[in-house]
Structure I
């Protein structure tokens, strides 16, 4: 079965930003390797990763919430599938539950919350162990900080720092192996 990879990152990233282009490249690399991309479904990094995945012929699944639509936010146009939930909490839980691995590229308070909750829920046994990959220099200080804290030592094997999307791909292929390029099936009811 095709593995789902979450891409977390800030929504306030413009299309001409370097982080947007890196996120787009990450989405394309994931899709090219047969992974499906899961994002929060809106703009910024979420849009870029979805765009990269879709343009590489892959799946871009967006988890969106009614509460954001009420505030004028719309799902990005690159999604191949949308999972719509009611609240921001439901959205977060779906984003943590669906994927087989988590990637964070760029940071914001929301991205930090997503990574912290994923790591916390895995360490508490609420979720099975899943790779957590922190990408790029904006995560280096965070990773170094937790790496030096003795209380995190038993859980450091769950989280990795990677300099680039290419190194993330290497780690994911090592963890899951090559993915089959399966066509998207339409279910007719």
Structure II
């Protein structure tokens, strides 16, 4: 795994020796971030299920202002911390250790609304806990996402999960992986 572009271009990320995380391929990462380029400068980013921080660190490399990383796995968390120190971005990166579902269920409030939210749960969540993901998406929309923010949702392309409060603005398939770009559904109550 490596950083594709920006300040840290070409630098390698520490990655786990196990398959506990699903690192995104360089080809898919390049394509996703090419599409996000206009949204990255000065962005506030939340990297849910961050693993070793590949997506959030790519954002910081490309000029995002701050990234908040959520991770609960101890081995991934240790590597995430090392990556943040190695890239010298501790002042622009916050790590929240623990379950992202519990954080949103608590009274925790974000310091700033998110411009980008990477929703990249382990694939088993889509089959084992679809209601939890639905609830999480609702909380992201109501409590975290800025009015013009985007959610980047990565999942197995065979899994289908609709979020009624969001609209898809882009969809990309990379082998068995699907990446959806989602924005808040804008409704004008005057016409409803």
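Every number here is computed from the coordinates shown, using simple stated rules; none is lab data. Keep in mind the model is a prediction, meaning the values are calculated, not measured. Cβ atoms are built from the backbone, for glycine too; each structure is taken alone.
A few points about this structure:
- Structures I, II were shown, and relative contact order in percent (Cα under 8 Å, 6 or more apart) at 17 was computed from II.
- For helix-only ellipticity at 222 nm (-39500 (n - 2.57) for each DSSP H run of 4 or more, over all residues; to 500) computed as -12000, the structure of I, II it came from: I
- Which of I, II yields 10.8 [mean count of other Cβ atoms within 10 Å over residues 146-153, calculated]: I
- Per FRET efficiency 1/(1 + (r/R0)^6) of positions 34 and 106 (r between Cβ atoms, R0 = 25 Å, to 0.05), the highest-valued of structures I, II: I
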